[in-house]
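Quick heads-up: structures coming right below.
Just so it is clear, none of the values below were taken in a lab; they were calculated from the coordinates. Keep in mind the model is a prediction, meaning the values are calculated, not measured. Cβ atoms are built from the backbone, for glycine too; each structure is taken alone.
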Structure I
Amino acid sequence: MKKLLAMLLALVMVLSFAACSNDEPAADGEGDGEGETATGSVYWLNFKPESDEALKEIAALYTAETGVEVKIETAASGTYSETLTAEMDKSNAPTIFVVSPNGVPTWGDYCLDLTGTAIANELATDAYNVYDADGKLVSIGYCYECYGIIVNNALLNAAGHDVSEITNFETLKAVVEDITANKETLGFSAFTSAGMDGSSSWRFTGHLINLEYVHEYRDNPEAWGNGAYGPATLTGDYMDNFKALYDLMVENSTVDRKELANGGFDAAAEFANGEAAFYVNGNWEYQGLLDKGMNADDLYMIPYYSGIEGEEKAGLNCGTENYWAINGTASEEDIQATMDFLVWLVTDPEASEMAVTTFGVMPYKSAVESTNRFLAQANAYLADGCYNFAWVTNYQPNVDTYRAAAVSAMNAYNADPSDANWATVVTAFIDGWAVQYAEANG
């Protein structure tokens with residue numbers, strides 16, 4: 001039925017164009033007056049490796065319905081910036097790519113101004129819009145996410161605890177260390193592995209470090225108020241809190257911290273197989289955990305408790321680093337094809353359901369509602385008056401270089417957790433920010 005309706009609609013469009021050509025010229029951008037349908041293609045350079053398969057299914061569905069080619073290419077984890085640089089130099093550059101706040105200085109000029117466009121008009125909120133210094137709408141969020149510490153409450157119950165006990169760092173530490181003390185009897189560890197290879201290190205150099213950034217932001221939001229660029233320097237006031245939580249994770253884990261630099265661990269499988277009770281990640285893991293046989297009722301997500309005063313009213317890390325930008329240097333045909341595809345993606349019930357299943361939730365008026373339990377828990381924290389851990393990590397300057405230096409320092413610290421090696425971690429995150437900020441912004 002859907003294909004039949006599409007064919008009938010296409011026929012009506014052709015007849016309409018023919019009538020237009022007989023009566024008067026079409027308006028700019030509406031055709032050439034000869035009844036020809038618009039041409040063009042879509043090339044989406046995807047930021048989310050875990051969504052690769054789903055996006056290719058969506059692309060195939062759209063091509064089957066419209067005949068428009070939609071190409072999906074996915075950058076390997078931790079390589080998006082360099083992949084985008086390489087792809088944008090090609091004649092068939094991406095028409096959809098990701099530009100988060102820290103990417104505006106580099107990519108803003110390439111982006112179509114989305115103000116008043118068909119896809120921007122479908123947004124349910126402007127909370128995830130990214131503008132340049134001149135007010136140009138550079139990119140728009142396409143999914144809203146949350147991350148924190150995922151908990152298997154069935155394992156906590158087996159250890160004589162419950163997720164409701166954990167309300168701050170002190171209570172988290174007590175539960176974690178009790179599990180470790182009884183690890184051999186229980187048959188599981190407290191935390192999954194914290195591998196420092198490219199497939200995993202972002203959980204710590206991009207996500208966990210957000211607790212430092214967000215509390216600096218809460219202390220002095222004005223310092224972060226200069227548009228897309230963030231502050232030139234950090235204070236480092238909360239690095240001891242970062243250290244406390246990080247040490248708790250790697251000292252009570254399935255893998256010895258000295259082995260973490262080798263990488264190659266599968267933390268999701270460890271968690272799904274019942275090898276650990278805590279797993280540092282986000283809502284995008286929810287469906288995968290269910291697919292691996294986990295019980296939804298056992299799954300909870302708790303905040304990054306790290307000993308901050310008043311953290312009993314902390315919520316999850318909620319925001320996005322996933323922003324659609326349309327390549328303004330592409331041909332008019334490709335720009336229109338891309339715009340049409342994105343509008344279809346967020347309004348078509350079947351397509352938006354497929355997208356929401358992989359993204360978790362989409363901030364668009366007609367997209368289907370999310371069934372993701374972690375996102376519901378994030379909303380529950382906020383409804384209870386808890387503060388949100390905004391995604392201040394999006395401001396990281398020269399993100400790949402910055403994080404690579406942090407990985408190197410953290411590997412040295414894991415191999416020998418001395419005060420001197422911890423000082424190099426602080427240097428990488430705090431002094432490294434100033435260095436990379438100056439490099440990125442002049």
Structure II
Amino acid sequence: MLKKVKQRIEKSIWLYPTIYTLLALLLSFLVIAADSGRWISLDQNIAGIFLTNKELAQEILKIAAASLITITTFTFSTTMVVLTLYSSQFSPRTVENFLADQNTMKALGVFMSGFVYSVVTLLFVRDAMVNSLVIAGTVAVIYLLVCLIRFTMYIHHVGSFIQTKNLVERLNQEARLRIDEYEELLEKGKRMSDIRKVDTTYRLRVKSNQPGYIQFVEYQALAEIGDKIEAIIIFEKVIGQYVTDETEIFSVCFLKEPKEDEGLSDRLRSLITIDKERTELQDFNFTIQKIVEISLRAISPGINDPNTAIHCLRIIGVLLSSLAVVDPGFLRLTNDQEKEAGIAFELIDFEKELYATYSQIIHYGKQDVSVMISLVKSLRFIAEKASFDNFISIVRFLDYLWEKVDDVQMAKMDMQKLKHEKDEILALKELRSMSLSR
């Protein structure tokens with residue numbers, strides 16, 4: 001639960017602006033207390049070069065407030081322009097990547113907090129103060145210099161962030177992280193060919209109480225509950241899947257006659273997050289989908305940038321190659337390896353992964369032979385690491401691709417290049433068969 005809350009807070013756009021604004025309020029109160037002369041004497045403890053009279057401090061604070069609200073407005077405007085660019089040129093799903101970026105939100109937080117400091121401090125810098133000299137103006141000047149540096153960094157960051165290659169690389173790193181987490185989860189459990197045939201007399205079916213996408217599942221906590229109630233909790237869906245309020249999400253198979261527990265269904269539902277949008281918390285498929293959509297926009301007639309699509313296909317091939325070793329089946333996760341009770345969930349179906357990832361690119365990019373050649377090369381990257389069953393799935397998908405390409409009028413040389421890439425994958429198949437026969 002704490003991990004889920006932590007990740008949701010880190011992804012929110014209000015985190016850094018809120019933190020920085022609260023720190024600015026604290027700084028303002030400290031400066032006001034110092035200038036009031038109640039705690040320390042500024043004339044004795046601070047060099048005179050840092051002190052100004054009240055009138056000058058008020059003017060500086062006015063200038064700072066006006067300048068920072070202008071910079072904040074410009075930052076908002078720039079952010080909106082970038083979001084429009086992301087939505088139109090890349091994918092609407094990539095908008096959240098810019099909003100959740102820490103550098104963007106930190107810059108916005110610095111500018112907002114500077115404005116808050118200037119306005120709040122200006123309110124209390126009055127002629128009635130005991131000290132004739134104050135430090136509020138000097139702090140405002142330092143704050144302005146910090147904001148100026150931060151603004152320069154923000155402009156450089158935006159210029160770098162909107163570049164396609166940088167966006168694809170960030171998505172690649174995000175997907176790589178989620179795949180690594182998935183692999184770590186697989187190492188903790190025991191793989192099984194089928195878990196639905198569990199011989200049990202007592203079964204409880206738990207439905208979702210709301211429609212939406214499955215965003216996050218606390219597997220370890222579910223395993224602990226399964227161990228406690230002596231049952232196998234079968235997670236019937238997968239991360240990223242859309243469910244309705246009547247969809248069955250858990251099937252609890254008790255290993256012996258269960259005790260009455262009216263709150264069990266609610267406890268199980270509390271360990272799964274369902275919301276109206278997909279997120280990247282545990283869903284590496286969602287990140288891969290973003291890369292696919294970028295490649296689709298790149299090969300569209302309006303943009304016509306096949307090299308970006310080719311780069312995306314290479315990235316996709318490398319990412320899926322890490323998943324190609326996972327055979328279909330189920331994973332059972334328990335607290336005690338000697339016990340059967342725990343949680344079981346379905347592993348990825350690699351053939352479905354291939355179709356979901358590449359089918360749209362094939363449909364819209366089959367007219368461009370360079371894209372098709374890169375797609376077959378991407379499949380070869382996957383085939384080099386795939387298990388035998390998944391390798392057969394790749395060969396079947398390659399036949400599907402060839403059926404699509406046959407409908408396109410291609411030059412003889414184009415077909416030769418494409419067939420050469422196909423033959424390299426089929427050669428790998430022959431090597432696999434020879435190694436198995438030995």
Calculated from one of I, II, relative contact order in percent (Cα under 8 Å, 6 or more apart) reads 15, and the structure in question is II
Looking just at FRET efficiency 1/(1 + (r/R0)^6) of positions 67 and 267 (r between Cβ atoms, R0 = 41 Å, to 0.05), which of the labels I, II belongs to the structure with the highest value? I
Ranked by Rg/Rh (Cα atoms, Kirkwood Rh), for residues 331-410 alone, the structure on top of I, II with the greatest value is II
Given a computed value of -21000 for helix-only ellipticity at 222 nm (-39500 (n - 2.57) for each DSSP H run of 4 or more, over all residues; to 500), which structure among I, II does it belong to? II
Here log10 I(q)/I(0) by the Debye sum over Cα atoms at q = 0.10, 0.15, 0.17, 0.20 Å⁻¹, for residues 83-250 alone has been calculated and equals -0.71, -1.00, -1.13, -1.32, so which of I, II was it run on? II
I, II: which one has distance in nm of label points 7 Å out along Cα→Cβ at positions 179 and 219, as calculated, at 3.1? I
Highest-scoring label, criterion being volume of the Cα convex hull per residue in Å³, among I, II: II
